[in-house]
Structure P
Amino acid sequence: HAEDCVDDLCQGCDVGEVEISFIRKDAQGQTIDTEPSAQELLVMAIEESNQDIKLRLFDLALEKYQKEEPENRVGYATCLVELGKGIDVQESIREGLDVLRGEKTKTADIKLAISGAAIALALSIRHKQLNFFTEEQEKLDPEDTDALDELVEKQIPSKEQLDLYKESIDRFKEATKEEEQVDEAMLKEAHTVLNEIRTFGQLLSQPVPNDQTTKVLNTVIELIQQLPKHKENDEFLTLWAACLLNQTKEGQSEKESLDSMKKIEELLLKANALHAAKHEKENPWVWEMLAMNRINQSNLADDEDQAIDLYEEAIEAFKKAQALKPDDPQLANMLQMLMACEEEQEEEE
C-alpha cells in the first residue's frame, strides 16, 4: 500500500518496488529467521506467474549471486539467461551466454548450459523477427503481392540465428557424449534444451513452410536416440512424437506418411503409459497429439466411412485432453471447432 492510502477496500496500491517477505518453518512449525539462497530464489522466479514478482525474485537472485556467491559464475549466468527468457530480454540472455562461454573449465553441465543459452537466444531473435513480420503485414495492401514477397524474404533466418543453433547442437553433443556423466538432473535439462530446439525448428517454417524445419526436427530425434534410457522416459518419447508430427509432409509419399503416423501413435501410447505409471494420471499433451494424428490419418483414409471414424476418434481424444487440462482455452477452441465441422457434415448428408 501507499503510505497515504486510507481506502479500507483497497486490495493493494500499485506503487513503488515490489517487496517480498520470506517465511520458513521448521519441523515443529516454528518460524525460522532465514533467507532463501540464490538458487532457491532462481527456482521461485522461474516458477512465478506474476511478472512483477517474477522480476523482483530474479533481481534478488542476481544480487545474492553477486554478493554471497561471486565465485558461482555459472549460477549467475543461468539466472541471467532465465531472466531474459522469463521477461523476453535478449541482452540478458546474451550476457549470460557470454559468461558461460568464458568459463575456462567447461564441464558437461556447463556445455549443456551453453547449449540451452544459445538456443534460447536464437529463439528470442526468431520470435522478434516473426513479430516484425506480423506487424508489417498488417500495414500492407492485401493486393500488393510484391511488397508481401519482399517482406517474406526478410524472414529468412539470419546467420546469427543459424550460428547459435549450430553452437547449441555442438555443445549438446559434447555434453551428453559420455553416458556415465548424464545423470537425472542433466536429462531433465537436456529435455528442456531439446524442446526449445524443436520450437526453433518449427518457427523456421513461418511464415512459409520449408525443409529447414524437417532437418532441425530430425536432428532433435537423433539427439534423443543418443541419450541413455530414452526409450523408458515418457518426456523424450513424447518429444520424439512431437517432432514427427510437426515435420513438413511435403514430398512424402502416402506410405511414408502412414508409416510416420504409425510410429507417432506407438511412441505416444508408450509415453502415456509411462507417464500414468509415474504420475498416476495421463498426459493431456499426448492425447492432444493423438487427436492431431487421427485427423492426419483421416485425411489419408481410403474410404469415407474410415475417414469419419478416425475423425470421431480425434474428437474423443481432444475430449480426453480437455478433461485432463480443463483450463486450456486452445484445447477448448479446437474441440469446439472440430465438433462444429462434424455437425456441418452431418447436416449436409
Structure Q
Amino acid sequence: YIEKTYAAGRIPGGYFKREGRPTEKEILTSRMTDRPLRPLFPKGYLYDTQIVALLLAADQINDSDILSMNGASAALAISDIPFAGPIGAVRVGRVNGEFIINPVFDDRAESDLDLVYVGNKTDVIMIEGAANELPEEDFIKALHFAQTAVQKLVEAQEELVRLAGKTKRDYALTVAKDELLEIGYEIAGSRIEDAIYAPTKMERSKKVGALRDEVEAAIKARYPESTDFDVEQVFEYIQKKAFRISIMEKGVRADGRKVGDLRPLFAEANSLPRVHGSAIFARGETQAMGICTLAPADEKQFFDNYAGGEDSKRFILHYNFPPFSVGETGRMGGLNRREIGHGALAERSIAPV
C-alpha cells in the first residue's frame, strides 16, 4: 500500500521532492490488507505474488484502508491466480447508538467503536478494532451488521469475475512428499508430543531441535537427493498437526497447559531510576519492560496523512523486539513492520484508558 502525495494535491518535502520510506499508516494498511488474503491461497502455493495498492486520489473524507483491502481482493479474484475469494471489508462505527458502515473521518471522531471486519459470503475472516468499553452484546450486533454489508461487496466482486471471464492458471503445489512423511512419522510420530509438552521454552526448543535432526538424518540416509527444504516441510507438517490435535482434541497447549491455564504472573513498578515511569510485567518466561515519558502537548507527534484524518497524536506507544530477547543475533537499526504493527495494536488497546 503506497500513498502518493499527488493524491492529496501536495508535493513531497525534502531536497529530492520524492516520497521516501513507507509511513506508519502505509505499513499498517499493508499489513491489514495482507492479513485476510494470505490464508486464502492454496496450501503449498509458493509462487511469488505481489499486490500493490496505490492511492492515486483522496477526498480526505473517507479512509483508504478499506478500499485497499477490497481492491486487492477484486484484483486477485479477476486474475488467473488461485484464490479462495473474493472477500469484502468494511469499517463499522457507532454514533449516538447507531451503527454506521464506513464512517467518514468526522463520524469516526464521534464514534465509540472502530471495527474493521473482513469476511466472505458466510464467514468472518478477520476482525480488528477498538472500542470504548462496548458491551459484548453490542459488539456481536456490530459483527452481524458488518456481515450484511460484506455480502453485497462479495456479490459485486463475483459479478466482476463473471464479466472478466478469466480462468485460473494451472499450477503445481509444493507439499511434503508422502515417502518422506512416512519416514518422518517413523522417527517423530510417537515422540513429538513429548517434545512440545516440555515445560520451558529452552527445554522444548532443545527437544524439538534434536527430533528434527533425527528426522533429517533418516530422510537423507534413505533419500540422499532430499533437500533441507524437503526436510523442513516434513517436520513442519508433523509438528503443526501434533499441535492442532493437541489443542482441538485434547485441550492441551505447548508446555502441557490446559487451554484455560495461565502461566505465573509477576509485576513490579518503578524498576528504573530517574525515568518518569517504568514497570516489568512477566507471564511465565515471557517478560516485558515498559517505560513512560511525559511531555508538554507541543511535543505531540505530527505526520503526513495524505488520505485524510488526524495529522497528529499525543499518546504514542513504541514497541521494540530486539533479537537478544529471544537469545538470537540479528540486524539492529530501523523498525520492522512487525514492531510497528504490534506497537499500534498495544497503543489501540491502551488509548481508551
*asked:* When mean count of other Cβ atoms within 10 Å over residues 78-85 is computed for each of P, Q, which one produces 24.1?
replied: P
*Of the structures P, Q, the one that 23, 52, 23, 2 was derived from, the read-out being P(r) over Cα pairs in 20 Å bins from 0, in percent*: P
*Among the shown structures P, Q, from which was the value -12500 of helix-only ellipticity at 222 nm (-39500 (n - 2.57) for each DSSP H run of 4 or more, over all residues; to 500) calculated?*
Q
*Where is FRET efficiency 1/(1 + (r/R0)^6) of positions 222 and 334 (r between Cβ atoms, R0 = 41 Å, to 0.05) largest, in which of P, Q?*
P
_With distance in nm of label points 7 Å out along Cα→Cβ at positions 166 and 206 as the yardstick, tell me which of P, Q scores highest._
Q
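Between structures P, Q, where is relative contact order in percent (Cα under 8 Å, 6 or more apart) highest?
Top value of relative contact order in percent (Cα under 8 Å, 6 or more apart), among P, Q, belongs to structure Q.
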_Answer label among P, Q for the case where FRET efficiency 1/(1 + (r/R0)^6) of positions 102 and 182 (r between Cβ atoms, R0 = 35 Å, to 0.05), calculated from the coordinates, equals 0.90_ = P
*asked:* Please compute distance in nm of label points 7 Å out along Cα→Cβ at positions 174 and 318 for structures P, Q and give me the label with the greatest value.
replied: P
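Every read-out reported here was derived from the displayed coordinates using simple, explicitly stated rules and does not represent laboratory data. Just so it is clear, the structure is predicted and the values come from calculations on it, not from any experiment. Cβ atoms are built from the backbone, for glycine too; each structure is taken alone.
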